[in-house]
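Okay, got some structures for you below.
Read-outs throughout are calculated quantities, based only on the coordinates presented, and are distinct from any laboratory measurement. Keep in mind the model is a prediction, meaning the values are calculated, not measured.
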Structure 1
Amino acid sequence: MPGSDFSSWVRTMVSALIRCGPVKVSIVGGERALAVDVVTSGYPDSMTEIEDRIGALGGTLTVDRSSTGTSAHAELPCGL
């Protein structure tokens, strides 16, 4: 997506989860999408702001909570 500031939403996503404890971040870029995975041992209060920002750019966010923590997977289209 020309002109999109991917680093801004990635920072927001990581910031929301780092408050919960140490995080593991994986970023993979492809021809059609940028994928970001963030895993933490804690539980964020809300991911609504991040979901709204990613959705506004045409992307998706999946959040899974388990007994071991939270994982978030975001994908944004790019290069279309």
Structure 2
Amino acid sequence: MIALAAGTAHAIVRVLYSSVIASLAIAIVFSLTVLGAIRSNEMRRSDRSGPAAAYATLAICAALAFAGVVVYGLILLTQKS
């Protein structure tokens, strides 16, 4: 019975730290999307096309990474274990 409780506690701790890490990763990637989009627009308005393109690329890459992580999470959620 104690071994079962230890195994369950280990699984709960694993879920807790995994969810914290995943939440932070999602927040950071989405923040990079917003940052890239806003800075790109600011650079474009001040006629700085080089940095505007770099920030737009950051926004696009971060948006794709965000979408990929969401799709991966949905796939993991729907899989039977």
Structure 3
Amino acid sequence: MKKLWSLALFTVLLLVILLAQTAHAQRIGRPHVRVVVVSRPVVVAVRPGMPARGYVWMRGHWQWHRFRARVWVPGYWVHRG
């Protein structure tokens, strides 16, 4: 009976050690990825006069263009109706 308890204790300790090693190896093996997105400043532009009644100003904004390049799209007037 004493041998059985010793064997069980040894098996449990061995499993704990192996699981701890596996968890440690997984933490070390993970690649660290960091994504930083920097917001571009708003471009201050002079808004031209309204062309006629019923127009709304759409302000400019930064927009993705092709291969990870951001371009400034200037503001423009849009007719409401």
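Here are a few things to note about the model shown:
- Which entry (1, 2, 3) yields the derived value 1.05 for Cα Rg over 2.2 N^0.38 Å: 1
- helix-only ellipticity at 222 nm (-39500 (n - 2.57) for each DSSP H run of 4 or more, over all residues; to 500) from the coordinates reads -8500; which among 1, 2, 3: 1
- Answer label among 1, 2, 3 for the case where relative contact order in percent (Cα under 8 Å, 6 or more apart), calculated from the coordinates, equals 21: 3
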